[in-house]
Structure 1
Amino acid sequence: MKIILSLIFVLALAIRFLDFPENVNFSYDQARDSFATLEILKGDLKIIGPPTTASDKIFHGVLFYYILAPIYFITGGNPEAAAIFLRILNAAGVFLVFYIAKIIFNKEAGIIGAFLFAISYEESQYAIFFGHPSPGAISVLIFYLGLSLWIFKEKAYGLIVALIGLGLTIQFEDVNALLIFNLILFLLIFKRKLKFLNFKIILLGIGGFLVTVSSFILVEIKYKFQTISSIFNVAGSFDTSSSVNIEYIFFVIKRLINDNFFANALIVNLILILILGFFIYLGFKRVRDQSIFLGLWFLGGLLPHFIATKFSYYYSPGASVSLLILASFFMSVFLKKNNILFFLILGLITFSNLNLILNQNNKGVTGDFIIQPGMILGNQKRVLDYIYLETGNEVSAVSSLSIPLNVKTTWDYLFFWYGREEYGKIPVWYGNNADGFYGNLPIIRDRSELPNTQYLILEPPVGIEKSVVDNFLKEEYYFTKVIEEKKFGTIVVQKREKI
């Protein structure tokens, strides 16, 4: 069994390292987090993590910075090294899935569940995503591992493990705080299991949770509970009179099925019906508790989508693993009764996932994780190589049409990390540059002082109105003309000359 599990882990690693390091995503968020991490290494310890889109006073946990810190300390700020760690961490999820499925059902279900996790397209996307939500796909498994130990093995310490996993999951994405409501549901439904807990276990569990979310507590104390006030303000802005968008919830469920089982609309609908039937069927069998456990797990992943308006994997880390474990149980039954049916289903699931992985992961993560497609290190390094080789020994002048607009953070980090290390120099930056953002490249605002040849980097303008892009380029044509244009994936570089 250990040999098989080890081979599954190797398979998971192989899948997650396909096209590495070409497909490491690196845009503004990654550059911002990298700069913040470097500040920590210089002694500027932080308690506030990456900002959220909900409010400028609500932040994610700071733990992701401290995970990056030792990696950046050893490698000189190399994002590829951080991406290696995140991919290995995600692949290690096969062991957690194995133990959860083994605890809930049996060893056969554990092995099958681990394999399904290893080949899951969704999980491979979490693995290759360089960003703070990525580790949440693993910490949420720690949460459910703890609950499974407590509920099915009657191990009191499982609640401690669960509460630590919950705190870690909240650290990586603030919306995962909704899992607290899921925990309450588990405590209410499995209240008969409370007899296995004692005051010491409960105290240690609460202590473990408070330690993992301590950065949030420090922020609230330091800034006079501004985050809590902002959360209530954001919550108060929701239109509570409108009903839940059931159609959207079903879209989310179908998407999770599509990215883990079969990428076919007809089969996805069929599987959705089967899943509902399976839960009803299990509810009347000896595995009733198991079906309730997995149902609550999946519901926990759906909770954020009852208030969300746009699908994102940020909101439901690990939710689909409950379906993978459910499938592993039924497939373990098929394995004992009908080998042909088992291998047919396993083959179809494997083919569908690998097809998605081979066709998408070479391009990086999808829009379910990031705004801009194609902002990957492979293309970005080729952009820098082109600029450096064109300028030779001269100092180049560079600017960009970027997201956020007029913010050089992404390219600033790349020029310092890759450009300076590879070519021994950095360019100057020209054009408009918004204040208050990370970046150290020298800025020249007077165009008369710029060299004759300049380079304009055009990122994929997703989210920027066409009129803004047109006006940006129109201004550039007042000063320079294009003498050469190169495309690197979705990124365009214009070599320009003064008029």
Structure 2
Amino acid sequence: MDVSLLIGSPEDLDVTALLAIADGRRVELEDGLLQAIAAGRQRALDTLNADEPVYGVNTGMGAASEIRLDNAAHLIQQDNLMLARAVGSAPWLDRCECRAAVAARLRSFLNGEAGVSPGLCVRLTEILNRDLQPAIPRGRLGAAGEIIPLAHLGGALTGSGEFLGADGAVPAPGALEGAGLEPFRLGPKEGVALIEGVPVTTALAILRVRAARSVAEQTVAVLAAGLALIGANREPFEADVARSNPELGVVLGAVRRLVGTDPHPRSLQAPLSFRIAGPAVAHLLRSIDALERAVDRALDGVTDSPAFLGGRFVGTAGFDGFDLAASLDGLRLSLIHCAEASAARLHRLLDERVTGLPRQLSGRPGLHGGMVAVHKRAVGVTHALVGAARPVSIGVSETSLGQEDVQSFSVEAAVACGDAIDAVRDVLACELLAVNQAIHLIPGAPSAWGAELQALLAAVGGLLPEGTADRPFGREVAKLSGLLATGWAEGLLVAFPSNPGE
């Protein structure tokens, strides 16, 4: 039986815990933490009773923030905030993404700055532990902050939204009833707290970091196999090359561990796509690290607005996700560069002048086409990546009658980064298929290679048919993409520090 994560402080709900929850782990808030949240909630309510204007609590939102709400409106305002802002629709976040977003929303409530009740925090844990999936949109979100996706999350809690079931989105009341819950009635400040901050982007960024690190490891493994196949000169991978570059040192060390030395390389210089792969992966690691730092700032910083700080409510711009969005864009560009290099290496693997093997890696040239169309697929995927390479985090437009005249599009940046990761895996799968094809054309390979690389390639070969005859290779690319998505070559770069140089 799965043991729940016990959360006794906001810091307990860290990146590791958020990933575990995203993958299905249950979560429980300790009594001491709930008591601290309750005490903070009471202080916030006492401040609200002073009858000072507090944005989104006893005033309108956005351009209507100058309008003070009367008592009748005040009572229904927080639930009402979820209605007109829920303008999203399918496609929705998937289960893992949704669980991560709910957990990140919970994390932002635990320090007391949002001023929410223990009951709302517990309700979020109930949503997770009953495996309910709020229908949260993953696109068309042109607003400052995350008010649109978070309004959908809030609506699912309060009964106006939807949850995802086997047949798609279903109304929240029925889904809640089926899980033994009633719609949650929001108290003062809780509605505006639900739709502020950047928990969706933070959650998606955490997932992108994990996936991108896996892509980095897989790129190194596929590169190493290609280096062995073409008999590449190992000089660009020597330890001295990585002076003052710790990320490159880890990458080159992993390559050397996998392929060792070759006293008789086929040529003085391997094609550039092989030689620059080390620096490309090193930069990918630096981009991952930059995003990790942005995630830390989002988890620990002030993202609520108004935030309850020093005994008063303070308006902030913490809901602006540009830090995360720009870091996600940077990671996406690093991934695209790795995809371009992979497609180029694949092309070189089809060249008999580089490998000494039959052209196009065909067992019977003329009769069989070999990997020629597989390379074309990689080119097509890479072309689409490059065509979509414009940074998502730029391109502001005025909304809310000019009150919101800048957007960060941070959720969109996270979605685009995730799409790029899927595409890079597709290109790597094409290169990996060619490596497997080449192995069948070399007598004895890969028995002369290192044991770690042999084991990795054996897992690949075990998924694919024997021989080099033509067949519908798209099915095999799909299988290998699935293998990569499950973590093939995981742990290859475990020596890489999370904060190089510290």
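Source structure of the calculated read-out (Kirkwood radius over Cα pairs in Å, for residues 291-410 alone, 19.0) within 1, 2: 1. Look at Rg/Rh (Cα atoms, Kirkwood Rh) for each of 1, 2: the largest one is in 2. Taking mean count of other Cβ atoms within 10 Å over residues 139-146 as the criterion, the top structure among 1, 2 is 1, with the largest value. Out of 1, 2, choose the structure whose coordinates give distance in nm of label points 7 Å out along Cα→Cβ at positions 115 and 147 equal to 2.7 when calculated. Structure of origin is 1. When volume of the Cα convex hull per residue in Å³, for residues 179-362 alone is calculated for each of structures 1, 2, structure 1 comes out greatest. Figure out for me which of the structures 1, 2 the number 3.8 belongs to, where distance in nm of label points 7 Å out along Cα→Cβ at positions 107 and 451 was derived from the coordinates. Value 3.8 for distance in nm of label points 7 Å out along Cα→Cβ at positions 107 and 451 corresponds to 2 out of 1, 2.
FYI, it's all coordinate maths here, none of it is from the lab. This structure is a prediction, so every number in the text was calculated from the model and none was measured. Cβ atoms are built from the backbone, for glycine too; each structure is taken alone.
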